[in-house]
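Please treat every number below as a calculation from the coordinates, not as lab data. Please read all numbers here as calculations on a predicted model, not as lab measurements. Cβ atoms are built from the backbone, for glycine too; each structure is taken alone.
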Structure P
Amino acid sequence: MKASDLFVKTLENEGVKFIFGVPGEENLDFLNSLKNSSIHFVLTRHEQGAGFMAATYGRLTGQPGVCLATLGPGATNLVTPAAFAQLGAMPMLMITGQKPIKTSKQGQFQILDVVDLMRPVTKFSKQIVNGNTIAPLVREAFRLAIEERPGAVHLELPEDIAAEQCADTIYPVVGHQRPHAAKEVLDKAAAMIEAAKRPLLLIGAGANRKSVCQALTTFVDATGIPFFTTQMGKGVVDERHPLYLGSAALSDHDFLHCAIAKSDLVINVGHDVVEKPPFFMQHGGKQVIHVNFLPAAVDAVYFPQLNVVGDIAFSVAQLAKLIQNKQRWDFSYFSRIKTELEQHLATYAVDSRFPMLPQRLVHLLRQRLDDNAIVSLDNGIYKLWFARNYKCYSANTMLLDNALASMGAGLPGAMVAKMLQPQTQVVAVCGDGGFMMNSQELETAVRLQLNLVVIILNDNAYGMIKWKQQDMGFANFGLEYNNPDFVSYAQSFGAKGYRIGNDEHFKHILNSCLSTAGVHVIDLPVDYSLNHDILNVLLKEKTCQL
């Protein structure tokens, strides 16, 4: 059997449905093998777009998304998506080509050591040097990509290896049972929680797994312990829940941090070191129980008193049953914080000034989108407003990256979400800077006949950095640019474009786009003038003496 045919066969065996990519001449054997495969090859306009799509596929399904690139510049364009998947715990397999390794074809033309290049940003990176090793290498790559903590893996398929003959061997897909936390550890955790006066539940990125959502909801309902989330833990438990206190969008100086400071025990479920910690531990301060698949890596700001290590869903379900004595608990302060926070978040929701405030946009989207709609965010200052103000009703209904926090991922992520859930409303929200980094994928979205809404927040600047620049007392410098005519730009790809003139116009256009087939691009002028006053001044001046 031809090695490239075997490679495709092993991918089919792993359940691969899509491969996203930009092939080169070194991939042509592999591409030809894909032609008659059950796998759908999605040609993108840039390798970075392909990588972001594959990573988001992994996030949404729990199974590795697969992307393809050629050698040299094609492979280097996957480095950012590799880091995106690795830091964000998204299972992904990258396949890259290479010149023949048995004989020289063109000297060193385009040749880089891609395997070594990928090692720092992957869990596994390997060159295939014999067709007979394809089956075990693919199986091992998938195992590592899925195993906690999930991430990126890489296989390089040289041109001459792809063309050689090899044995027709397939390795069966074998799952594994995650170990469970020991009973004595669970008993100790339950005792610590019962002995606390103001316990709080923190839901982090590692809890954003399908199996964990129901267990955590049951835990909250059974115990009555208030909860908050990190940015990447949003939606694991329905945020309409009366015990939801908010999302730690900021590192400090938010209403939520008053509750954190007042708590004497934090049950930290799914803590992931890639996210900024919403609190710093101090010796002699609050106690922390670490509930995760893996033990905590101890550092200067995170040294939990107890590790509950094992399958998170099992641990949480057992704790919900074990905790019985709740008489010491006093959540009255947390209730006051929630009231104050809700009033604060509602302040600008009805402010119809134009250009539009990001808080107003968040309000209008939540008001008009279905409960299960997916919002895919690019990276920018608006991400903080969505994390703070937008309530997610279920997991992964806000695709937000707070790990690598790369620009350019919002549109590709939305495209994959729509491919996987064609009946679900999907909206990409991008800053003008992030949108332009992968805007060429509009052509891919139109070619795939996706029904998609893309909102571009237009301020002609890198708004996040302008906000930081102002906070540090620096003069405005080096962050402003001119944008294309986004309406004409969208239309040139075959999409529909709209330029918004006022608040009512936006509401009308949004309703129309959500109910009309096709790719819709909305150019929305945004007003960031309150970012500094609220996030840098107001919140830092408030007190927690409620």
Structure Q
Amino acid sequence: MTATSTGPAVTAAEDQKLKRHLGFWSLTGVAFGGIIGSGWLFGSFYGAQAAGPAAVFSWIIGGAALTLVALVLVELGAGSPEAGGLVRWPLLSNGPLAGTLIGWAMLLAVSSTLAAQASAIMQYSNRYLPGVFGEDGLTLRGKAFGAVLLLALVVLNWFGVRLFARLNLLVTSIKVFVPVLTIVALLLSSLNPGNIEAGGGFAPFGWPAVLTAIASAGIIYGLDGFAAPIELSAEARNPRRDIPRAVLTAIGLSMLMHVVLQLTFVLAVPTDQLAGGWQGLNFSSPFGELAILLNLSWLATVVYADAVFSPSGSTFVIVAAGGRETYAVAKNKALPRRFAHVSAQAGVPRNAMALNFVLAMVFLLPSSGWQQIIGVVGVLAVLTYSLCTVAAGTFMVASPERLAGWVRGLRWIAPTGFIVGSELIYWGSWPNLRIALPLLMVAAVLFAVLRRRDLDLAAELRTGTWLICYLAWLLAISGVGSFGGAGWIAAPWDTVLVAVGSLLTYRWGVRSGVAYLRR
């Protein structure tokens, strides 16, 4: 695959085809709809398995960290509204190498997220479609049904952003109702305060497990999706006013809902089920099976139905936002020019959406289920958010007109966001980092091959060395650290080392970006 030229005049013409139809409520629905998907169906169960009742703090820490990063993203989205901004801003601030690496990270995150959503739907659908999920995970039949579902959601997005926004608001209102109903019904039927101690204590696996659970148990995945309005900012009627309010409202509400869901799961599980500890629980469809265990057959029916409906709704959002992200990757010349085309009739990047569907199949077909995918998704998603904080820091110094001036204290929020994002990546654990980070190293090699004729590679490598070194040292510390690695560096010193390295890397990245913009 070779990248072809996508000049400024061509991409500007394509951008003009995007339609500004999204207001505050539509954007809030997009953010909340993107967040509430398969995460609520599985996150509380895997969180309890990984960290016991202390998983409540995993949600709080993860939500606070994402809020910090979100402040930087909404500042960029309001000040420089652009389709696929999370991919475009690192290119504009730090050059083509950074743009290519972040683009490939986003491309892999979007396609793997689509695959994870389809997998979650099939796991719960086994109640209605026997044979789609078995003891070894997704069956061939389940993968086929998942592929058909994803294709249908791509087709619904095919006809423009106005139809997407109207359908999403309706879908989101229903998606919120079912988790709230589940919380109320379970707590009224089964309230066991003794569960806090029954499975080995409040934090049976230690506090490092609370941090590991943020990525490995799907907690970051469960809170992710808030950036969808930012990716659709070029289609917002008033991005400077509406995007910050929509994103922060959605994060706050979703974090509250997931904390209460986690508490509900911990307290509702019958105490006799904890004889083997929290890791001894074995649910393939957690809230549905828990409802059946408590003789709430009507609730099980509602949950199983929503398990198809709710992830389908968030996948609907991901197809839309992911299409803009892949469109931006093509604008960065990391994909062929055909993927930077916007349909003049519908005003959507159809070719980019089609590519995401194909790549989602690459992740879905070899996977066994939801949990196998979400750990890598979380690492890639947080990486893309973190690198945007470097872009914000660069713009503060060398191109302040690109910022909205909406976020006060950005000078400390941006570097803190990068440090926190790096910690979330590191806590994602060695088994996930050893897959995700080398994939991006491969992207650096592809960059050198694809752009060798139209760029001064030596100059670009000098500008982007900070990013390559960042990926390399993160991978190295993960390999020898206490989060799934060899344990040669004990906690909390490995976390302290990541914090120090992140601060130094952030400053290096900003200096490189400023030099790039001023050369």
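Thinking only about FRET efficiency 1/(1 + (r/R0)^6) of positions 192 and 488 (r between Cβ atoms, R0 = 35 Å, to 0.05), which of P, Q has the largest value? Each step should come with its number before you reach the end.
Working: P: 0.05; Q: 0.30.
Comparing P, Q by FRET efficiency 1/(1 + (r/R0)^6) of positions 192 and 488 (r between Cβ atoms, R0 = 35 Å, to 0.05), the maximum is at Q.
Of the structures labelled P, Q, one was used to calculate Rg/Rh (Cα atoms, Kirkwood Rh), for residues 56-127 alone, giving 1.10. Name it.
On the way: P: 1.02; Q: 1.10.
Derived from the structure labelled Q.
Compute distance in nm of label points 7 Å out along Cα→Cβ at positions 296 and 352 for each of P, Q and report the one that scores greatest. Show your work: numbers first, answer last.
On the way: P: 4.9; Q: 4.1.
Checked P, Q; max of distance in nm of label points 7 Å out along Cα→Cβ at positions 296 and 352 sits with P.
Using the calculated result 129 for volume of the Cα convex hull per residue in Å³, pick out the matching structure from P, Q. Present the calculation step by step, with values, prior to reporting the outcome.
Numbers: P: 155; Q: 129.
Answer by label: Q.
When you work out mean count of other Cβ atoms within 10 Å over residues 24-31 for each of the structures P, Q, which one comes out largest? All intermediate terms of the calculation are to be shown ahead of the outcome.
Details: P: 20.6; Q: 24.5.
Largest one: structure Q.
Computing distance in nm of label points 7 Å out along Cα→Cβ at positions 144 and 176 for each of P, Q, which one ends up highest?
Numbers: P: 1.3; Q: 3.9.
Result for distance in nm of label points 7 Å out along Cα→Cβ at positions 144 and 176 over P, Q: largest is Q.
A value of 32 was computed for relative contact order in percent (Cα under 8 Å, 6 or more apart); which of P, Q is the source structure?
On the way: P: 12; Q: 32.
Attributed to the structure labelled Q.
Which structure, out of P, Q, was distance in nm of label points 7 Å out along Cα→Cβ at positions 48 and 184 derived from, given a value of 2.1?
Details: P: 5.3; Q: 2.1.
It traces back to Q.
Here helix-only ellipticity at 222 nm (-39500 (n - 2.57) for each DSSP H run of 4 or more, over all residues; to 500) was calculated and came to -10500; which of the structures P, Q was it taken from? Provide the component values of the computation, followed by the final result.
Values: P: -10500; Q: -24500.
Working through the options, I get structure P.
Kindly point out which one of P, Q the value 20.6 was derived from, the read-out being mean count of other Cβ atoms within 10 Å over residues 264-271. Walk me through the numbers on the way to the answer.
Values: P: 23.8; Q: 20.6.
That value comes from structure Q.
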